[in-house]
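Student: Below, each structure is written out as structure tokens.
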Structure P
Amino acid sequence: MLNEKLKNKHLILASGSPRRQHFLKELNLEFEIRLKEIDENYPSHLKEEEITDYLAILKAKSFIEELKQDDILITADTIVWLDGKAIGKPKNHEEAKKMLASLSGKTHKVISSFCLTTVNKQIVKSDTTFVKFSKLTEFEIDYYINNYHPFDKAGSYGIQEWIGYIGIEKIEGSYFNVMGFPIHKFYHEILNL
């Protein structure tokens, strides 16, 4: 159905995330992956979905000049929000360990935004999921980091991996949003673009 609706469109996914690529494949969409190095800094006064909206739009900006009439550019961003602060991706083992220790035993928000950009239009949508971690031991945190290397993931974890199986007590909202893409919202927005 979606393929039929988009048959004259050329989808460009500006994301190296294997999970986002997987979601689009699962929707049976044909798309091109196009990547650019972006400095993901944002104004310090932004909070929660303001950050992910801003970054999804920022990622789209560097492609706008090269878009053709039938192109739809897809950009996205995800953060973990805990205690009034955004948690991004860890740079190393120590940062990952600190992040996971800070999430242990608490509920945090995972916020993802996506931006659909064409020559004539831009739509930005976000989604929020609440995730409750059980108390994690130091051994569990080290085991996960050493075996799964979660350095490309906001908050240092993937819900679909070992730590999600053993450590997540409860979620409220979209599971796929925690994986970095609110696919249900994306589907409805791209259908109506």
Structure Q
Amino acid sequence: MSLIDKTIKPFDVTAYRNGELIDHVTDQDLLGHWSAIVFYPGDFTYVCPTELEDLAEHYDEFQAAGCELYACSTDSEFCHKEWHEISDAVAKVQYTMLSDRTHQLTKNFGVLIKSEGQARRGTFVIDPEGKIRTEEIHDNGIGREAKELLRKVKAAQYITEHPNEVCPAHWHTGDATLTPSIDLVGKI
């Protein structure tokens, strides 16, 4: 069942960010700006640090686009802190690392692997009103790319601002869009 156009459910989790433990990050913290939640299976693993590092290396571009990043696993905020301190890749992370020990978020977003107590690789773009605009869930062995997520954020922002237009494949800011009409049928 798709979560597209659904409003995020209430949550209250702990987190780690920039050397600080955070007691509460809630659904209300995601309102008023674009957000991307990137679920990953676990700290101290293999593919996960490559993804978090890639996001960290593009974090300023997400911020420039008005989008806040949140990484999320079922590990504790203490585990996130330790991983941040000893991994060269994760040490680059300046965005919030959510701790979903109670599985609130992983259940809400449909990415919990119950038998493992871990998250699937899931990526969700959320608009300033709390509506989910994109979702991607796939096998935990497949890493994601920050530039593609940033492209999707910008496309979601564009179609929100221009509701009569759509963004074709490979669309990037400044590229031509399409205006759906009967005149385009069979001409693309």
Structure R
Amino acid sequence: MKKLVLASNNAGKVREFQALLQPLGWDVIPQSMLGVSEAEEPHETFVENALAKARHAALHAGLPALADDSGICLAALGGEPGVHSARFAGEPRSDARNNALMLEKLAGIGDRRAHYVCVLVFVRGAADPQPLIAEGEWHGEIVESPQGDGGFGYDPYFWLPQFGMTAAQMSAADKNLHSHRGLACASLLERLRIIG
């Protein structure tokens, strides 16, 4: 198995990436298991933050690295919380507080359109001059009450009309197939197959 450091300590993301990358022979190791601290995410775009995280993890682990920056963008809020999704309600990070703030900001607003964004960056090393970048989007809308106990983050409120359920009600296999992360990963995997 080829070793790859994942620039995330999010247990949900670790599980998803292990399932998605295992068929290609990649052993996905969370950065915390290698003593790598979390990178700063000072940028206002998903791609810049993902690149910063991937380079940081590769530098400190001495391995190829994969990072994602993802979040939810709400049409009625001009794209908020966007890159600030994980810390929308401040520190310490809390899915419950983030969701409560989202619902508070959407109160009385009819436009409930939302989409998840995922940008993946793979670097062969910290100074890789040609990182692989893949992006995926998943469109839905926000519901008032949580439904389902799967997933994480905003998933219990992210309604998918085409499936008649929230992201938190989907099986892990279906989510990996249809989600923003699944779509970005499929694109990245295709490129990884090409380069070996």
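Student: Between structures P, Q, R, where is mean count of other Cβ atoms within 10 Å over residues 34-41 highest?
Tutor: Comparing P, Q, R, the top value of mean count of other Cβ atoms within 10 Å over residues 34-41 belongs to Q.
Student: Given a computed value of 0.6 for distance in nm of label points 7 Å out along Cα→Cβ at positions 2 and 114, which structure among P, Q, R does it belong to? Before the final figure, lay out the partial values.
Tutor: Working: P: 0.6; Q: 2.6; R: 3.5.
That value comes from structure P.
Student: For distance in nm of label points 7 Å out along Cα→Cβ at positions 50 and 178, which of the structures P, Q, R scores highest?
Tutor: Q
Student: Where does the value 2.1 come from, among P, Q, R, when distance in nm of label points 7 Å out along Cα→Cβ at positions 10 and 58 is the thing being computed?
Tutor: R
Student: Another question, if that's okay. For relative contact order in percent (Cα under 8 Å, 6 or more apart), the calculated result is 17, so let me know which of P, Q, R that is. Don't skip to the answer; put the middle values down first.
Tutor: Numbers: P: 21; Q: 25; R: 17.
Source structure for this number: R.
Student: Which structure, out of P, Q, R, was distance in nm of label points 7 Å out along Cα→Cβ at positions 106 and 130 derived from, given a value of 1.6?
Tutor: It traces back to P.
Laboratory data are not the source of any read-out in this text; all were calculated from the coordinates shown. Just so you know, these numbers come straight off a predicted model, no measurement behind them. Cβ atoms are built from the backbone, for glycine too; each structure is taken alone.
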